[in-house]
1. For FRET efficiency 1/(1 + (r/R0)^6) of positions 332 and 452 (r between Cβ atoms, R0 = 25 Å, to 0.05), which of 1, 2 scores largest?
2. Which of 1, 2 yields 3.3 for distance in nm of label points 7 Å out along Cα→Cβ at positions 52 and 180, as computed?
3. Taking distance in nm of label points 7 Å out along Cα→Cβ at positions 44 and 116 as the criterion, which structure among 1, 2 has the greatest value?
4. Can you say which of 1, 2 returns 19 when relative contact order in percent (Cα under 8 Å, 6 or more apart) is computed?
5. Once distance in nm of label points 7 Å out along Cα→Cβ at positions 268 and 364 is calculated for every structure in 1, 2, which label goes with the largest value?
6. Hey, helix-only ellipticity at 222 nm (-39500 (n - 2.57) for each DSSP H run of 4 or more, over all residues; to 500) derived from one of 1, 2 reads -10500; which structure?
7. Comparing distance in nm of label points 7 Å out along Cα→Cβ at positions 100 and 220 across 1, 2, which structure shows the greatest value?
8. With FRET efficiency 1/(1 + (r/R0)^6) of positions 132 and 188 (r between Cβ atoms, R0 = 41 Å, to 0.05) as the yardstick, tell me which of 1, 2 scores highest.
Structure 1
Amino acid sequence: MLSNSGKTNETEIDKNLEMTTETNLDLSSAQKVMCTDTGTKKPFAVRIVTLLLWLLFIGNALFIFFNFNNMPDWTWGNVVRINGFTILIWTTVSFFSAIVSSYAGTYLRGFKFHTRFMWLCLSFSLSVMLLVMAQHILLLIFSWLIMGVLMSQLIGIDKSWGEAREAAKFTQKYFLAGTSFLAVGLIPLALYSGQFTISGIAEVVADMPFYLLQLSALCVIGAAIVQSAMYPFHRWLLSAMTAPTPASALMHAGFVNGAGILLALFASLLFASNTLYILFIIGGFTAIIAQFTKLLQVNVKQKLGCSTIAQMGFMIMQCGLGFFNAAVVHLILHGFYKAYLFLSSGEEIAQTKPERPTPLRIRPLQAVVVLLFGGLGAYLFASWTGKGFLLNSGLLLTLIVAITVGQATYNIVKEQSLSVMQKIVVPPLIFIAGIGIYALMYNGVTVLMADMPMVTQPLPFTSVQIIFGVIFLIGFFIMKLGVYKKIPWLYVKLMNLSQPNKKSVLMYKSKSI
C-alpha cells in the first residue's frame, strides 16, 4: 500500500493512512451484514454445540480440581496419552470455545452460515484436544493438519464474500506449509530411531546423529513459527480479519497458541539439537517489531492482530530461554486476554474518541517511583516463581517483568484524576495481585507438566541474551518516545510489514456471489 522509498513525505503517509481507514470501514460494513436478523431464534444445533462445549469444560475443570495432586498418566497402545498437561489444555480450550460459542449464539443470529460456524467451532476444539493427547507422531501430524484446515474454513466461513474466500486460500497455504515442516521433521527421525511416539523419541534423542537432530528440530521450529505467525510468516494472521469476530477470538485465543504446545512436547529434541537460541532470536525480534507495527494501526482488529504476533513472539522467546512451562502459562493468560479484547472490540469502537497522543514526560519524583516499584515487582516475581535469582536465562524474564511493572506504574502516576495517596497505593496493589496470580498459575502448571522432560530447564546466561536485553531496552524507549515517527523510511517499512495480503482486502467489492 505504501512506497518503500525513504523519501516518502508526511502528506503521502497521511493519504495512505486515510486509504487504510476507509478500507477498514468498508471491511467493518461488509462484516455487519452477517448479523442482520437479531430476532431469529437460535438453531437447535447452535444450542447443542454450546451445551456440549460447556459440559466439556466443566468436566475437565472438575477433574483437575479433584485430582490435582495425583494426575493420571493413561496411554492407549502407542496412539494416545492422557496426563496432567493433556487435561490442562483440554480445560483451557473447552473454556475458550464455550465462551466464543455462547457469544456467537447471539452475535451471528440470522447469519446464514451460523450453524456451519458452530459445528466448525466444535470440530476445531476437538482437533486441538486430539493434538494434545496424540502420542503417535502420525496422529500428531494429522491433528496439526486438521487444525489448520478447520481454521481456514472458519476464516472463510462467508463463502459469498470474495475477500473471505481469498483469505481462506491464503491462510491454508501457510497451514499446509506448517504441516509439511512438521512431517519432514518427525518422520525421518522416527524411521531412523524406530520410535514412532513422542515419549519414545524423547528417550533416544541423545543417541542420534547431531545432523539429523538439527534438521528435525529446525523443521519442528518451522511448523511452530508458521502457526504462531512469527516474522516472516506473520502476514497470514493479518490477512485473516475477514473471519467473524467470534472466529477471530477463537483463532487468537487458541489456534496460534498451538505452537507453544508443540514446542513443549518436543523440548528434549530442541535441547539435544542446540537450537533453542534460534527460537529466542526469532521470538524476541518478532515481539519488538510487532509492538512497533501495532502502534501504526488504525483498525482495532489489525491492532489486536499485531498484539497477538508480539505476544506469541514473547511466548516463543520463553521457549528459547528453556522455560516451556512459562510459555504454557503465557499462552493460557494470553487466551483470556485476547478472547476478551476481540469479543469486546465492537464496544471499544463505539466508545472510542480520537485523541491526540500525549508525549512521554516523566518528572524526577515519578522516575523514582517507577524505578522503585519496577524493582519491587521484579523481586516479587523472582521470589514467587523461583526465576531471576541465579545467573541464568531467568534474569531476562525478570528484566521484562520489571519494565512491565514500571510501565504500568508510570501510566498510573501520570493520571491526573488520581490523588497522591491513590498513586502510591494503587500500583503495588495491581502488580502484587498480577504477579501473585501469575506465580500461582506458573507453579500449578509446573506441577501438571512434571512428567514431561526438560520443560523447565533455564539456560546459562550468555552474551546473546545480554545483547538482546540491550536491544529490547533500546527498542522499548524508541517506541515510548515515538522516535520512529520522525524516521520516514522506518515508519513506511513498519507500515508495509503490517499489511495483509492484498486479495483479502476489497478485491471483490463488485464480484461477490
Structure 2
Amino acid sequence: MNGARVLLDTLSANGITTCFANPGTSEMHFVAALDDVPAVRGVLCLFEGVATGAADGYARVTGSPAAALVHLGPGLANGWANLHNARRAHSPVVVIVGDHASYHAPLDAPLQSNIGAVASALEGWWRHCDTSRDVARDTADAVTAATAPPGRVATLVVAADASWDEVPVDATRAPRAVRTSPAEPDDRMIRRAVAGLSRGRSALLLGGDALDADRLALADAVARATSSRLIVETFPSVMDRGRGVVHPERLIYLSEFALDQLRDLDSLILIGAREPVGFFAYPHVPSRLVPDGCDVVPLAPDGVDSSRALAALADAFSATRPAPVTVEPPSRPTGALTTASLAQAIGSTLPEDVVIADESNTAGVHLYGATAGSPRHRLLTLTGGSIGFGLPVAVGAALGSGQRVLALEADGSLLYTPQALWTMARESLNVTVVALSNRRYAILTLERQRVGASSDGAASQRLLELDDPPLDLCALAKGMGVPATLATSADELVAALDRSYATPGPSFIEARLPIGLT
C-alpha cells in the first residue's frame, strides 16, 4: 500500500468524503488511489481557485472539512485568494499540495518554489510530509488542525516519493484526528458585558458561528431585555435568514455610514465578531469605526463558545425569547430592471432552503432587506474580500448541502473564476447563477471617489469599464455547458428564476442592469 492510498484512507476515516482537485504530475498517485477509495469523491476543477473556493463553500454549509488538491507551489498560489476567504471565514479546509520528490527538490527544477512561505501566509497550519511512513500521522494532524475551533486552513505538502513509496505495515493504519471543543467564555468578560449592557446605549455585534437561527434568537432576547441594538457583521461566513429568523441590522460597508451607525454606543459586545474597522483606509476618515470611549468587549472571540456566552447573558438578564417578528416578502416586480427591482425579484421568488452565495457587490445593495421575509435560507458572503468567490463557493455548497444554491455574482468578479461553471455542468449541480451585469467595475468607480482620486479622464476610466468589447456572459456560460438566458427587465428575471428553480441542474441568468450604478 503506497502513501497516496494511506492518505486517502486517513481522510476517509476522518470524515472527509470530498476532494476538489486540480492535479498535476506530483499528484498522479493520489488520483490513481481514488479508484481504490470510493468513499472519497474526487471533483475536477479547471482552476485551483475553484478547488479551494469549493472546499470553503462545502465546509461552510456542512461544518466539516473538505479537501482541496493542488499542484506544487504555483498551484497553491493560484488557489490562495479563495483560501484567504476561507481563513477569514474560519472554514475547516484541508489542502493537499503535491511536491517534488525529496531527491528532486534540491535540483531547483522549474516548478520548484518556497511552498512553505505561501502556506504559512495563511496563518493556519502547515507541514511538509517527507516519507511514506509519516503520511497517515501527518494527514490526521492536518484534520485535527483544520477542525480545531474556530476552524482554519491546514496545508499538507506531500513529497511525490512519499505518495508512491510503499508504507511500512506498522504505519498504514489510519489514525483518528483529535476533535476539540470551543473554549468557555471568560467570567471577567461576562461581567464586563453585563455591566456594559446595563448602562444603556449598547449593542451586540454578532459574527462567526453565532449566526444560526437559535443563537440569533437568543441574542435578540438579550437585546430586547437590555434595550440594546442587535447588529450583524458586514460579511458573515454563514447566516440563517428568512421567515421566522431574527433580522438584525447589518453593519454598513461604507466607513462613513458605519461611523454614523455606531456613533452613539457606549458599549459594544462582540460575539463571534471582531472589532469593526474600515475595509480600507480613506483620507480624513477614521479606520476604527467605534467611537472614542466606547467599551469594546470581546466576549466570544475566535475559538470561544458563542452559545455559552449568549446563554450567560440571557441568564443575567432573565431574557426570554419573544415570538418571531413576521416580515413580509416583497411583491414580484415588473418593469425596468434596477438594483431595487432585482432585489425584489430575488426576495419574491426564493424557494425554501436555498443557500445563497452572495458576491453581488454594488448591485446587491438592496438584497439583505429584500430577503428578510423570504422562505428560510442560508447566506454565505465574501468574508475576506478576495473576489472570484461566489461561483466556486456555490459549487462546494451545492455538493455539501444537497440543496439548491443561488449564486449572485457581479460581472467583474465572475470573470475571476468562470471555470466553476464547467464543474457545475459536469456534476449536474442544482445551482442558479444570476450574473449582475452593469459592464463596469462599479465598486472601483465608487472607491475612486471615496479615496479622493478625482481624475476621470479617458485613460483612467478605461481601467474601470467592461464594455469594450462587450461581454457576452450567456455565451460564456453556454460554452461551459450551462444553459443560459438573458433578462433585461424585472418581469424576465422573475420568469427566469422560476424556471431555474423548477429545473434540475445548473442554469445561468444574465441580469442586464443599466451601465454603472443604479
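1. Going through 1, 2 one by one, FRET efficiency 1/(1 + (r/R0)^6) of positions 332 and 452 (r between Cβ atoms, R0 = 25 Å, to 0.05) is largest in 1.
2. Source structure for this number: 1.
3. Looking at the calculated values, the largest one is 2.
4. Details: 1: 19; 2: 14.
Label of the originating structure: 1.
5. Working: 1: 5.9; 2: 2.3.
Evaluating distance in nm of label points 7 Å out along Cα→Cβ at positions 268 and 364 on every structure, the highest lands on 1.
6. Considering all the candidates, the number was obtained from 2.
7. That would be structure 2.
8. On the way: 1: 0.95; 2: 0.25.
If we compare FRET efficiency 1/(1 + (r/R0)^6) of positions 132 and 188 (r between Cβ atoms, R0 = 41 Å, to 0.05) over 1, 2, the biggest value is for 1.
Readers should treat all values here as calculations from the given coordinates under stated rules, not as data from a laboratory. In this text, all values refer to a predicted model and were calculated from it rather than measured experimentally. Cβ atoms are built from the backbone, for glycine too; each structure is taken alone.
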